[in-house]
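Input: structures, listed below.
Nothing in this text is a laboratory measurement; each read-out follows from the coordinates by a stated rule. Note that the coordinates shown come from a computational prediction; the quantities given were computed from them, not determined experimentally. Cβ atoms are built from the backbone, for glycine too; each structure is taken alone.
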Structure P
Amino acid sequence: MASPDTAPVRHWKKPPFIANPLLRYGLLVLAAAYLIWAFGSLPFNWARISEGLPRAARIFSGGFPPNFDRYGLLLTGFKESFQIALLATLLGVLLSIPFAVMAARNIAPMPIYLVGRAIIIVSRSFHPVIVAILFVAAVGFGPLAGILTLTLYSIGFVGKLLAEEIEEIDWGQVEAMRAAGAGYLATLFYAVFPQILPRQVGLSMYQLDSNLRASAVVGIVGAGGIGGTLMNAFGRYDYDFAFAILLVIIAVILLSEGVSGWVRKKIW
């Protein structure tokens with residue numbers, strides 16, 4: 001009998017996701033074969049790509065140094081983007097709360113749960129650019145289309161994560177409120193919402209960051225904001241002004257990321 005000092009050391013190894021090695025390696029081979037086939041079947045125009053590389057170099061060289069002479073136009077476009085992002089975040093977060101309650105399985109009846117989940121799924125199904133094109137066609141060019149687009153986008157993202165957060169709350173507080181005779185709304189306000197408040201504030205800050213970025217994108221299709229100014233600059237071959245706009249967008253996103261990180265630390 002081996003002594004404890006001479007016994008072999010046994011190390012725990014995490015079991016693979018797919019236990020059968022033939023199936024595991026077979027799926028890897030199939031995935032690699034599909035990637036090779038997909039890459040080879042796509043119609044890449046290598047001649048155009050080779051011509052585009054020098055063109056891209058000219059664009060980047062024409063963008064330096066960035067031109068901030070028309071800072072008034074830049075500030076006007078960015079001010080509109082910030083207003084769109086802020087209003088859309090406020091509206092989206094406020095509207096996402098009832099939809100999150102509807103989409104939480106532990107506090108909503110099945111019919112209401114299905115309706116809430118369906119609304120969140122539909123609002124998350126389309127890229128903001130596609131939704132912006134639809135709203136531009138419906139309400140015309142301008143910031144209203146951008147606000148509606150990003151509000152719908154915010155409802156889908158924040159509502160989904162809040163619903164999942166509600167489903168993971170401490171159920172003991174809910175049972176205590178119900179045992180004391182509290183109604184449904186009182187239980188929501190005093191047992192459910194306090195538990196998800198830190199998460200909701202963090203999601204709201206993150207969604208504001210996301211809407212600031214998205215406002216520049218949806219503006220390209222006419223939904224207001226700095227995106228329209230950026231598209232016009234590229235259309236006029238004002239690459240130095242376009243790069244100035246891009247630098248401002250990057251600086252603002254970095255600043256908002258730092259502020260949101262500071263707020264999340266204070267909350268948690």
Structure Q
Amino acid sequence: MKADLHIHSYYSDGLISPADIAGMCIKNGVGLAALTDHDNMNGCGEFAAACAAAGVKCVRGIEISAYTDVKVHILGYGLDDGHPSYKKFEEFVREGAFARTAEILSKLKKRGVSLTFDEVLRERKCPRSPVHTMYIARAAARKGFAPSPAAFYADMLAPGRPAYSSLSRPSPEYALEVIRQSGGISSLAHPGRITLAAAEKSALIEGLVSCGLNGIEAVYSGHTEEETAYFKEIAAKFSLLVTGGSDTHYAEGTRSVGTPGFSPSDELLAALDAE
């Protein structure tokens with residue numbers, strides 16, 4: 001079975017609907033998919049309905065935007081979004097995102113970039129979803145402060161840039177705790193994008209394993225063949241499940257649903273309850 005376990009909709013920073021994603025799965029021969037929006041599961045019910053109508057198996061998912069000194073995002077699958085631990089997390093990230101947005105807008109104003117909360121919130125499709133940094137980038141680009149949201153993000157909002165804010169970011173350890181307590185399984189997202197040296201990254205993964213990490217996204221659209229092989233070795237070393245996904249955000253992007261090709265193991269299918 002071809003699977004894609006890392007896809008974003010407009011319930012976070014993507015620009016496509018859950019129904020559009022289900023259609024892309026059919027077009028690209030994907031039989032199992034997970035919607036993994038950042039820090040919320042608001043589109044999962046809609047996605048499940050669209051997948052059922054399309055004959056695609058689906059898994060309820062999330063990508064928690066966790067940070068240490070660097071970005072260490074954690075994917076979660078099969079969470080109960082009604083569990084008290086998840087509800088507490090949901091409140092934490094929603095309130096934290098508002099506080100972080102206020103800090104970012106203040107930093108931008110000092111650099112001559114004037115944006116209001118309302119302008120940022122207009123970029124949000126679901127009023128229950130946390131405010132994502134990309135909404136700020138889109139609002140800024142819409143007002144002509146940059147040629148594109150990606151350019152504005154890279155110049156002003158990325159870690160180390162002038163308006164970056166780490167305020168109220170969940171740690172990877174907290175992300176793992178929430179996923180476990182809510183009945184889900186976890187996977188380290190796009191490890192090749194973690195900006196640490198190999199030895200530091202291996203130590204990070206070992207530490208996360210001790211905190212309950214279940215898997216690692218070895219098969220990823222941004223990984224080279226060498227990176228894919230390396231992270232599969234890491235998975236074997238730490239007895240982790242291998243997950244894979246495209247990280248698709250847009251219909252017309254460089255990442256398309258179902259790429260790279262990923263076939264989940266029987267062990268992963270059992271863990272996802274998707275046999």
Structure R
Amino acid sequence: MQRDLGDRVYGGLVGALAAASTLLLLAPTLVVLIISLTSGMTLKFPPPGWSARWYIELFHSPEILAPALISLKVALCTTLLSAVLGSAAALGIFNSRSRLARLLDALFMSPMVLPAMAFSLSLLLVFNVIGLRLSFWTLVLGHTIVCVPFVIRMVGAAVQQLDPVLVTCSLSLGASRWYTFRRITLPLIRRGITAGSLVAFLSSFDNVPVSLFLADARTEVLPIKLWAILEGSLDVRVAAVSGVIVVLTLIGLVCAEALGGLSRSFGKTSS
């Protein structure tokens with residue numbers, strides 16, 4: 001009886017903490033979504049009325065659409081580079097047991113450990129030392145360095161599920177390494193590549209520190225533009241842009257789950 005009571009109390013406490021944590025994490029997003037539907041002229045919570053006018057206003061705001069298009073281009077280029085480089089690194093690191101592989105793993109993870117502002121400033125100094133002028137591609141390079149660790153972790157989880165016997169059998173039957181990779185390895189790690197690419201895209205599109213230091217005057221990305229708008233006024237369009245990003249992120253996650261079954265794949269890894 002006492003044990004059952006203790007289990008119930010423990011379960012209740014864990015459930016209450018989980019509910020409080022979930023509410024704390026979701027509250028800022030919910031507040032932004034609510035504010036974006038205001039009929040007022042400034043950011044105010046609770047809103048005085050309800051309207052979708054600010055979402056419509058976004059389509060008539062070239063000062064927001066232009067940076068959004070640049071951010072989209074940067075994120076797409078970053079995702080492509082991160083997917084290729086991160087997948088290749090994950091295959092090399094997680095298929096090896098050498099100390100060099102562990103050292104390389106720690107090296108690739110270092111952008112996630114260092115403070116974002118310090119890392120961005122250091123990368124800017126490196127570009128200055130080697131004489132590389134800031135441009136669209138330096139921004140893509142900086143985002144790629146930050147996003148590759150996400151791809152490595154996601155693809156690495158998929159590689160660890162890969163049965164090495166399948167690759168060995170394919171090679172022993174006369175298949176080339178490229179054919180084995182294309183027909184066996186790649187389909188089995190596809191979910192990891194999809195998940196890593198999605199995280200890399202979202203991280204690049206919403207990145208502020210790297211964009212702040214590595215973007216030139218002609219490459220104005222959306223996060224920096226929104227930051228500049230908020231410094232001057234409480235423009236409701238900022239909340240509307242945030243609402244669009246939240247909705248598109250949810251749609252992307254749902255599509256990724258439907259197409260790749262990501263939660264099932266990584267649920268096996270965690271278990």
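Using the calculated result 2.9 for distance in nm of label points 7 Å out along Cα→Cβ at positions 55 and 255, pick out the matching structure from P, Q, R.
Q
Determine which structure produced the value 26.8 for mean projected area of the Cα convex hull in nm², calculated from the coordinates; the candidates are P, Q, R.
Of the options listed, only P reproduces it.
Ok, one more. Determine which structure produced the value 11, 23, 26, 21, 14, 5, 0 for P(r) over Cα pairs in 10 Å bins from 0, in percent, for residues 31-142 alone, calculated from the coordinates; the candidates are P, Q, R.
This value belongs to structure R.
For Kirkwood radius over Cα pairs in Å, for residues 71-118 alone, which of P, Q, R scores largest?
Comparing P, Q, R, the top value of Kirkwood radius over Cα pairs in Å, for residues 71-118 alone belongs to Q.
For FRET efficiency 1/(1 + (r/R0)^6) of positions 191 and 239 (r between Cβ atoms, R0 = 30 Å, to 0.05), the calculated result is 0.00, so let me know which of P, Q, R that is.
Answer for the origin of the read-out: P.
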